[in-house]
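J.: Each structure below appears as structure tokens.
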Structure 1
Amino acid sequence: MKSKKIFSEELLTMQKEKGKICVSIIVPTHRLSPDRRVDKLEVERAIDKAKQFLEFKYAESEIKPLLQALDELYKDINFTHNSDGLGLYVSPNIKKAVQFPSPVEEKVMVGDNFEMRDLMYKLNYANPYFVLLLTEKDVKLFEGTWDNLTEINDKNFPKEYHEEYIYNPPSPGTSYAGYAHVKSFEKDKPALEEIRFKDFFRQADESLNDYLMNTAPLIILAPEEELEWFEKISKHKKQIVKKIAGSYNYSNQKQLADIVWPAMRLYFDNEIEQLIKEFKEKIGKNHGIIGIQEVWKAAKEGKAFKLLVEKDYCKAGFVDKDAYHLYLHTPQKPHTILADAVDDVIEMVLEKNGQVFFTDNGKLEDYQHIALITRY
């Protein structure tokens with residue numbers, strides 16, 4: 001949750017740059033080679049395009065620091081560790097590079113505000129999750145944010161098996177008994193090992209109490225037998241969103257992240273589906289509003305609680321002096337033109353402590369592409 005809070009604060013800071021020269025460059029990238037080979041050329045081309053816009057529209061003295069900032073961001077890009085997209089954002093007070101864990105479309109924009117949609121969409125997936133890696137040697141725990149994993153190293157994890165804990169060979173009871181007890185033990189060895197493994201996993205499961213607060217989701221990676229053992233003893237079954245069978249002991253963090261991220265993204269997408277379902281239920285209780293004009297009015301009145309909007313939905317509009325009503329056609333009275341009223345309503349909701357959630361395009365087609373759950 002800390003990462004989400006920090007990212008949200010960064011987005012609010014970027015929104016406050018409105019009115020200054022803002023450069024937004026968003027380029028699709030590739031996780032795997034050889035597809036990555038084209039990424040460097042595409043990013044260079046997009047940056048050149050932004051520079052041309054700047055040089056055409058502004059005086060050299062205004063844009064010199066921005067051109068330098070773009071060059072510095074480009075030099076810092078590590079093209080060997082790409083995600084699904086890359087964003088470069090530059091203004092007089094901001095110089096920021098962002099990786100996107102989901103596909104993006106190319107955008108090169110120069111104006112008086114940043115292009116925020118892809119950043120806001122990324123916020124959908126910002127909640128933390130945990131990954132537990134079980135092997136015959138140890139138990140490791142990772143905290144995940146987007147498609148990145150960080151291993152936890154503290155008093156609880158990693159936990160290691162100790163040979164003497166798992167297997168203490170018995171000795172014969174008497175010289176007359178010979179090896180009867182030993183043979184009996186060898187026969188029961190798999191059952192005893194299962195008991196001891198389960199006991200070890202139980203300790204690991206209890207340690208999870210320090211991390212799995214606020215219903216944080218959990219993914220388990222382990223050989224099939226260990227998965228079964230852990231599931232039998234775990235007190236966190238409700239938080240396990242995915243079990244992945246296999247031996248991943250020698251995978252690095254990047255490889256593990258690539259394995260678990262598709263499952264986590266699906267989990268977060270399902271949360272959005274549940275939010276759409278919640279909205280449908282609120283309509284019948286007069287707490288659900290559809291359409292950009294009605295949503296605008298409710299946001300102005302401070303009623304906005306949870307805003308749902310399709311990722312690429314845009315709508316030009318007009319407002320009069322008090323900006324209370326949004327017009328979709330040119331009004332006769334004096335007015336201001338809004339290039340995209342959707343961006344303005346998003347900003348309005350966030351400023352009044354509402355929440356904004358983005359859906360894939362087409363998900364809200366029955367609700368004019370934008371929907372609002374009101375506070376009252």
Structure 2
Amino acid sequence: MIIWGAMAIPVVTAIVLFVWFRHKTVVWEFVVPFAVSIVCIALFKYTTQKVQTSDSEFWGGWATHAQYFERWNEKVPCTHTKYCSETCRNSDGSTYSCQKPCGNQHLYDVDDHPPRWVLNDSNGESQSISRGQFEELATKWHSRKFVDLHRHYHTVDGDKYVATWDKDDKTFVAVTTRHTYENRVQASTSLFNFERVDPKLWKLYEYPGIGTWDQPAILGGNGAQAQEADTLLRTGNAKLGRGKQVKMFVLQFGPESTLQTGLAQENYWRGGNKNEFTLALGTDDSGKVTWAHVISWTQEDRLKIDVREHALHQGQLDLVDLTQYMIDEVGARFERKAFADFSYLTVEPPGWAVALSYLLTLLVNLGVSYWIIHNSHKEWTSGAAWRDHTHW
């Protein structure tokens with residue numbers, strides 16, 4: 001890898017030390033530039049690779065219960081210095097009463113724990129929510145159970161209240177959480193080389209943000225039908241999220257779009273995340289589907305073809321029907337791609353990172369050389385003899 005070319009720098013450093021400063025350099029000090037350089041380069045390579053391969057995927061689930069932990073406080077043991085009164089003397093011999101440390105005294109502090117509200121979902125994940133959000137869920141679910149935590153409190157005994165989902169589909173709350181994983185595909189150019197595209201030129205979509213506790217699933221649609229389809233797909237993402245480990249999106253583009261737009265979207269999202277199944281489609285002014293393209297790493301290629309063909313043969317776009325079809329087919333046939341299969345991909349650091357690693361290695365070698373020349377060690381002589389010498 002080109003980044004390891006920086007090891008030429010300690011080679012040059014060792015040659016300079018031997019030719020011009022060997023009378024100030026002992027044998028083991030010739031190894032120091034190499035050892036320090038290896039650590040420096042390896043650390044820089046590891047850091048840049050982690051940054052390049054770090055990606056986020058979205059997990060769908062549903063709210064199972066919410067908890068409200070009341071404010072409480074507790075005694076915390078600690079050690080304080082004890083001061084005693086003593087007689088102290090001034091410089092002129094006069095005396096005065098003063099306080100001096102005379103050991104330790106064991107007292108306690110009081111730690112105050114503020115109230116907090118937590119939402120738990122079907123994936124075993126938890127996230128902080130506001131008081132208003134807790135109250136909203138408690139009202140929606142008609143649930144508020146008191147739980148005595150039996151704390152060892154000081155003056156404020158804080159317990160908790162739990163609101164639990166009543167298993168009614170009408171009060172179902174979809175939840176989306178973001179998780180980090182290693183995506184070597186997005187950083188590798190040895191096998192996958194996604195073309196760089198201008199999202200503004202192609203009018204492409206960014207990943208939707210997570211709002212209160214969920215994110216949109218239908219992007220680009222308008223009207224009551226799009227809203228109904230979005231609710232349907234959010235629910236589908238939530239119910240399939242844990243079992244199938246899948247996240248579905250539908251991206252709708254306008255009359256000016258073509259199939260190239262869908263391919264540009266795939267390039268922009270660099271193939272999408274490992275658990276996604278995304279249908280991109282375009283419609284003309286009358287609402288008829290003109291093109292469709294599926295973006296997914298799923299192992300089931302036939303699933304991608306079937307969903308695309310269903311969209312193309314709809315004629316007039318019916319988002320609700322299309323969304324329900326996609327949920328049913330994905331739920332039955334989707335298989336997530338294991339990105340561990342891509343562990344063989346090599347990740348080369350970008351040019352600026354290589355240049356920076358060379359610069360840092362050079363600076364480190366200059367610092368090490370200065371230390372070697374100016375420290376106090378035995379010197380290396382041409383006769384390979386050792387004698388004491390102090391460098392000033």
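J.: Computing mean projected area of the Cα convex hull in nm², for residues 8-47 alone for each of 1, 2, which one ends up highest?
T.: Biggest value here belongs to 1.
J.: Moving on to the next point. Going by mean count of other Cβ atoms within 10 Å over residues 32-39, which of structures 1, 2 comes out largest?
T.: When mean count of other Cβ atoms within 10 Å over residues 32-39 is calculated for 1, 2, structure 2 comes out on top.
J.: Sticking with this structure for a sec: Where does the value -13000 come from, among 1, 2, when helix-only ellipticity at 222 nm (-39500 (n - 2.57) for each DSSP H run of 4 or more, over all residues; to 500) is the thing being computed?
T.: Source structure: 1.
J.: Any idea which of 1, 2 comes out highest on mean projected area of the Cα convex hull in nm²?
T.: Ranking 1, 2 on mean projected area of the Cα convex hull in nm², first place is 2.
J.: Right, here's the next one. From 1, 2, which structure was log10 I(q)/I(0) by the Debye sum over Cα atoms at q = 0.09, 0.12, 0.19 Å⁻¹, for residues 72-271 alone = -0.49, -0.73, -1.29 calculated on?
T.: 1
J.: Oh, and also: Given that relative contact order in percent (Cα under 8 Å, 6 or more apart), derived from a single structure, equals 20, which label among 1, 2 identifies that structure?
T.: Answer for the origin of the read-out: 2.
Each reported figure results from applying straightforward, stated rules to the coordinates on display, with no laboratory input. All of these numbers come straight from a predicted model, not from anything done at the bench. Cβ atoms are built from the backbone, for glycine too; each structure is taken alone.
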